[in-house]
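None of the figures in this text is laboratory data; all of them are computed from the coordinates on show. Because the structure is predicted, anything quoted here is derived from the model rather than measured. Cβ atoms are built from the backbone, for glycine too; each structure is taken alone.
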Structure I
Amino acid sequence: MKTSELLVACLEEEGIEYIFGIPGEENADFMMALEQSDAIKFILTRHEQGAAFMAEVYGRLTGTPAGCLGTLGPGATNLITGVADANMDRAPMIVLTGQGASTRLHKESHQIMDVVAMFKPVTKWATTILHPASVPEIVRKAVRLARSEKPGACLIELPEDIAKIDTDAKPMTPHRYRRPVADPEQIDKAFTMLRAAKRPIILAGNGCIRRRASAELRRFCETTGIGVINTFMAKGCVDMDADYCLYTIGLQAKDVVSCALDAADLVITLGYDMVEYHPRLWNKEKDKQIIHIDFMPAEIDQQYHPELELVGDLAHTLATINDNIDTLGAVQRNLSQQSATRAEMQRQLLEYADDETEGLIRPQKVLADARAVMGAEDILLSDVGAHKMWIARYYQCHEPNTCLIPNGFCSMGFALPGAIAAAMVHPDRNILAICGDAGFLMNVQEMETAKRLNSNIVVMVWEDNAYGLIAWKQQNEFGHHTDLAFGNPNWMLLAESFGWHGHHVKKSVELQDTLKQAFTESGPSLIVIPIDYRENMLLTEKMGDIVCSI
């Protein structure tokens, strides 16, 4: 077979189901080989960035990488933002790019650039296929690295002349391995620290949304009653209805949830990733006693210097702790701050849930309605903007991976293409993407992809005719903001032109019924609402007035 055919065969052997992207001349041989595959489906997108976001969401929801594909030069550069987002949000992904002939890579030549060097900072590994016989090893290594903790992106580049060479090489059969487990002696030390702690707290991060880890975390909390604070990307690691769920932290400013962290005499971090929420924001004085439990050793940081690290498979570590929890014995704990934190957050989460004002609609009302309509397993995807902060604080979850927020690299344009992939993974669930008017238009071309695939998704746009998050942050720091306003299309004509269902909601009392209707419609639906971002500064003032009574 040709090298290009071997590459497809190796990807099939790895269980790759989807490749999203836009082909070019330099990967034509690969595309001809992919067309013959019964195992891998190619999804044509309208922009390479959209393809990368689709592959990212597929990886986040399944734990298995999908592929995203672009040609050389501008095709590859268009991929890079979505690839960086997946890599920093710890989603497994295989990036496939074409390249000019290997005979011209050493000199100035049309569209030639060093793609591998360009992608190295935003992937776990990046390489070029320079010999057909290396393809099986390269694919095996790329997929293994992409899946391994912490998951991320790996790039494979195939020059057009190498793609045509005949080869007798065969795919390698994947052999999975068991992840290492934490040292039993270290687990005993953790029990000693737990016995001494009167006000322990759990800070759960991205690693806790793996389903096995979430199940063991819930088991631990049911036994001990210790409260869980989750980062943006760890939503749903424990059920929002559980007494030990203390909701979400990470809005930078001091929030109610911070009070429980302030009061803690022991912080147990589980799958914590400081790209989301830096420890200087919760351990400024460097005085917190910390147990770090994760797949990887702790990142070195002055504000994050754990006394104990349990390094190994997170679910296995928690299971071992749970299986030996009886040895902990009776412990007198003071969970009053934890209870007060939950009660106050519950009160605030219900604020404006029944608001009936006309005109601009409050973010709190929108998210209360979304939560009321969405089932426990349904999936909400947030784009990046002011709405992301509101979703992080006010939209809580029952199950892992039911609220997807890009919070490592934080790229705008994520939610629309991501929703398309989510609907492919879970066609039986309601899929809701919430975007700002700025972020939505960054990948608006994927409306055609959604229509072509007849994706059953609902995209809600919060319209404020400005870069609202930037205005919010500038207002906080400088007392005013620069000119950040822009115009918008006629949304209903936009929806009609792409063959979408369209809804323009102007009264808050109509929102919940409109959401229900949109979820019953076949194919994609657009809901546009005028959002009341006057609430942004009111939230800032509220958080600035927080005083913890510990």
Structure II
Amino acid sequence: MIALQLSFLLVILPACLQAARILAIFPFPGPSQYINVVPYLKTLASRGHQVTSINAFPQKKPVHNFRDIPIPEVFDNYNDIINELNDPMTVWEENNFINKFFVNVTRSVLTNKEVTETLLPPGKDHYDLIIVEALRSDAYYGFAAHFNAPIIGISTFGTDWNIDELVGNVSPLSYIPLVTAGLTDRMTFGERVTNFVETTIAWLNYRFVHMPEQEKLYEKYFPEASRRVPLTQLNRNFSLVLLNHHFSLSFPRPYVPNMIQVGGLHISHKPAPLPMDLNNFIQGAGEQGVIYFSLGSNVKSKDLPVERRELILKTFASLPHRVLWKFEDDKLPGKPSNVFISKWFPQPDILAHPKVKLFITHGGLLSTIESIHHGKPVLGLPFFYDQFLNVKRAQQAGFGLGLDHKTMTHEEFKGTIERLITEPQFANTARQMSERYRDQPMSPLDTAIWWTEYVLRHKGAYHMRVAGQDLGFFAYHSLDVVGALLGGAILIIAVSTFVVWKIAKLAGCGKTKLKLQ
């Protein structure tokens, strides 16, 4: 009943709210990030708002109230960059690599011809709201100052210390692991040391290597705005951050009021019918069922080392189950008859099918959320960034297992698959997590739309901002207070010691004089 009432409110809101002009910036070249937000942006457009979207994947068919500004430049050398992630790196080198990548993405946005001609000239255009992918691209947050508009961030992987700083949130290092560390909220002392050290390194690299580059871009492309608002103030002035996360998907943690969990806002709650050839292949699997295997949009199965690919083929050929494999070439040499390959699959619709027994995944957050939504156990083969953390969470929660794709043997791969399919606790846990995740008063998409329009109705909703957004690092962590108290304590001890020493000295001198008399 509550959900129906809330949905009714969402329907009548357009009549109560003036249509807004919205600029959305989602230029990341990996399609999964944009897949996550497209339903949200299209829904805003369907409600009368004029949406301009800067992205790498423009719509194939025109959408009413929706304008694309394509950024094909972000694909330059993208595959080479992804392959570099397999090279061994220190924590500092890994952060250098990630931050350099995002500086290049930011530059691609700000140098794009349509952007420079239609958005950057002062007075050329106007927008009421800026929505950005809040991922280490601080310079284009300058559009908020440029148009004097509130800004909403969307984080497609949840939050970390960097996202926290946008809204003054806190992530205690004692139980909130760094996204790239592959740890859980239940850390040993040694893991907490690792988490502290790696988070500190990431923060130092961002603050002293990455931010100066972003500040140069901000000052170059937003000269007028940069004179009014420094970037360090701008990236602490977010009205709202929408997180592709939910506590039922992982572990509970603190959030300030303007951090809203909308994990899975891209998922349709009504699975579409599968194409005939795909449906026939799945239906023909019998009681053994089907395994779905996909490494996502950034990692391509066709680029796996030959030795790894042959190991996977050998394993699939030895199984009684049928396998759907997202493979980016038309042909797969040595493909067994129980394997169906395609360059693209309707992943949520496949996971919704009752005959699908297991999802072998790279561990991306969108894939993890989809597996939980549809109650499927997972075998994680993580490659980079938050994938290690997501697979670790699946293991901790009990609905999945993980392997190292670089070192796993045929026996390990096959044995883990068989265990996940035959041992009922994995499927049971996945179903329980699905029930918890689905038990929400509003769908994630409706929640995102409601809070977005809340920001519009209340002119930025700055009353939701915590005071921590206005504090510097030392004040936020009370390091200035600790320093003052320590300094005061040291001063008191020093003065007290001096006074005691002086009294003792004087007392000693008095005794000497009495003896001389």
Structure III
Amino acid sequence: MLVRLSRLFGLAVVAVTLASCAQLQYPDRTSTHTDDFGTPVGTQEVRDGGDLVMGLSSEPDRLDPTTSSSFYTRYVMSSICEKLYDNDSSGNLVPQLAAALPTVSEDGLTVTIPVRNGIKFADGTNFDAAAVQTSLQRHLTMKTSQRTSELGPIDSIEASGPSEVVLHYKKPFAPITAALADRAGMIMSPAALAKEGANFGDHPVCVGPFKFVKRVPQTSIVVERDPLYYDAKNVHLQTITYRIMVDANIRAANLRSGDIQVADYISPQDADALKKDSKLRLLQTRSLGFMGVYLNLGNVDGVGKPTKPIDTPLAKDARVREALSLSIDRSALVDTVFNNWYEPMCSPILPQSTFATPTVNDCPKYDPQRSRQLLAAAGVQLPYHMKLVVQTSQDRLRYAQAMQASAASGGFDIEIVPTEYSTMLDMQKRGDYEAMLLGWSGRIDPDANIARFMTTKSSGNYSGYSSPVADDLLGQAARTTDTAKRADLYAQVVQQIHKDNPYLYTYRERLLTAHSTQVTGVEMYQDGVVRLGKAAFLTDRS
């Protein structure tokens, strides 16, 4: 007997449904802000064509859904590479290239995905189940894939017909639909894959409202309207240029001047002023993601490889890592740096989620005296010196400097190492760092916010963390379909993470994107992706 996956796995609204049992040590700092996801074009009068420019706060990595780990790549890919499923503004999982939500067998080992007919890739290749199988197989088996763990314990993938793909699992895997609503669900042209191979990201070809044109490294990425797109009648812009603009002040200035029409990651320093500008619209929402500090415990030979000992107190002794956590005044740092737009946090579980429990979001109290006691017990010389790699953006550097001052009271001497974002991603994968301030944009199912980073040998386990206890709990959570049981298991995982501290959760952002009121149809949801595929310039009525 087959049942709808949305009912069996309960994934439709798992990450955004309010949970009355959630309790926070800190008050909700973002409750005074009103969500604005943007609005579809609808019946508004818009003109056909136009060249839209978006100021992008960091350069994406290679435009390859299989190997990419950059959040910013998702912006570009959302325009050129659709997925089997997507999130809507309410946090529901909805079909995109799939024809319907999956069905799953009673034992949870067989997942069947119906795919749409009559669709073509940007190169004219037919989209069908075989193409889906090819992409999923690449995600699963490519050596440099960042998607392998996201797909779960798949035994085999088959195209049982032109319109149906079947995933056979070794063990049930509840988060699969949510995983297929991100890069794991992006489907690439099999003809382009055969031609480009590992270089696919240099000339990506998928199904999307736009198709890739060119990339000038560290400068821009250009896409243009794809006439073969199945919903081309609702695509209005002729081109989109993603212009790399790392400096938040420059993005804000170019937005005001009209040189760009959209800008991501508006700084909290600029948000209040931009919100009052009648020529601009500020989109905002609470993020599914989090920001924190990776601590390298054993990532010596690269992510996913067997861990090796690192001969530093920070890597070897959990007391030193606990001391660092206690020396971070999360509440004060958010107030100081982010003007009440962001909120302190200590968990990958969203407080409003159905997976939140009374203790899962509790934060350790700022206690520099206890931090020094732990460092003394660990036998380290004070102050304890460590290097923290930080992205070269004003907000991240401001936060790192505030954290540096806070941690000094707890006995730490933090040396800040400003680094370009793309370089950080490479260092993260290689394990070429001691500590790194970097976050995750978040996914609708908690498995993708925890298991990817905490499971032994996972392709996203950048800390080189290995805990049999966490592995077992995460495995149980992925196999069960009961939300309450999953919530309890994730609470136990968070407790183990707080004990071992391979990653120090610090704050949760409020996603801020601004656009000119000359354009409409720009949308941004809690997954953080700014959607421009159906955006348009309004008709000039002057």
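Distance in nm of label points 7 Å out along Cα→Cβ at positions 60 and 276 computed as 3.6: which structure among I, II, III?
III
helix-only ellipticity at 222 nm (-39500 (n - 2.57) for each DSSP H run of 4 or more, over all residues; to 500) computed as -8000: which structure among I, II, III?
III
Comparing distance in nm of label points 7 Å out along Cα→Cβ at positions 76 and 420 across I, II, III, which structure shows the greatest value?
II
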